[in-house]
Structure P
Amino acid sequence: MYAVIRKFNSMRDVEEAGRRAEAALVPMMRLVPGFMSYYVINAGNNVGASVSLFENREAAEQAQQQAMAWIKQNLGDLIEGEPEVTAGDVLVVATRKPEPVI
């Protein structure tokens, strides 16, 4: 599994960016073979972030090119500057343990 984290340090409206991403970027990313999931985070103080998970680095790189082009075209009025991007192999995955069936 491969993760891409984008942090936007100066956004005019994180909520609106999330709405736009859900409406148009998510359907586009779902078409990328190897896409697993996408999250938008409102970190407060005009900071937004996204976390994308993919099956492998190749899928992430394909989606990265498409996503950055979409972000520049569709969120340019909400974002100042370029996002900080961190990407790499996921080393640990933890989820909530299922509740026992009684």
Structure Q
Amino acid sequence: MDIYCRDLKEHKIVELRGDIDYFSVSELKNTIFKLIHDKIPSIILDLQNVEYMDSSGLGLIVTAYRVMSNYNGKISLVNVCDDIRVILKLATVDSLLTIYNNDKEIV
């Protein structure tokens, strides 16, 4: 998995390339929790180049949501493919966080 971070106003966009699964989730976890440690108010995971996510990816997103809620931070998703959107909906993760259709909706 490739991970790139960029700023968009008060948001930190984390662009991901590759699958989010058991084998790659630790690298993503390290990136997200470094941002959480820095008390970044808004983290948005850009999933445009992600076609697959397993339960370890879902668990990481939920854990990040809970930790960020402790300091009124927010984690969101953008550019989510239909297959992952179905998984998020089945796990009711879509009710916890904002899912943007594209970058233009963020601003």
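Structural remarks
- Once relative contact order in percent (Cα under 8 Å, 6 or more apart) is computed for every structure in P, Q, the highest value turns out to be that of P.
- Test item: helix-only ellipticity at 222 nm (-39500 (n - 2.57) for each DSSP H run of 4 or more, over all residues; to 500) calculated as -11000, pick one of P, Q: Q
- Structure (P, Q) behind the derived value 51, 30, 24 of Cα extents along the principal axes in Å: P
- Which of P, Q yields 12.5 [mean count of other Cβ atoms within 10 Å over residues 5-12, calculated]: Q
- Label whose coordinates, when distance in nm of label points 7 Å out along Cα→Cβ at positions 45 and 61 is calculated, return 0.6 (choices P, Q): Q
- Structures P, Q, by distance in nm of label points 7 Å out along Cα→Cβ at positions 77 and 93: label with the highest value: P
Computed from the coordinates by the stated procedures, all read-outs in this text should not be read as laboratory data. Because the structure is a prediction, the values reported are computed rather than measured. Cβ atoms are built from the backbone, for glycine too; each structure is taken alone.
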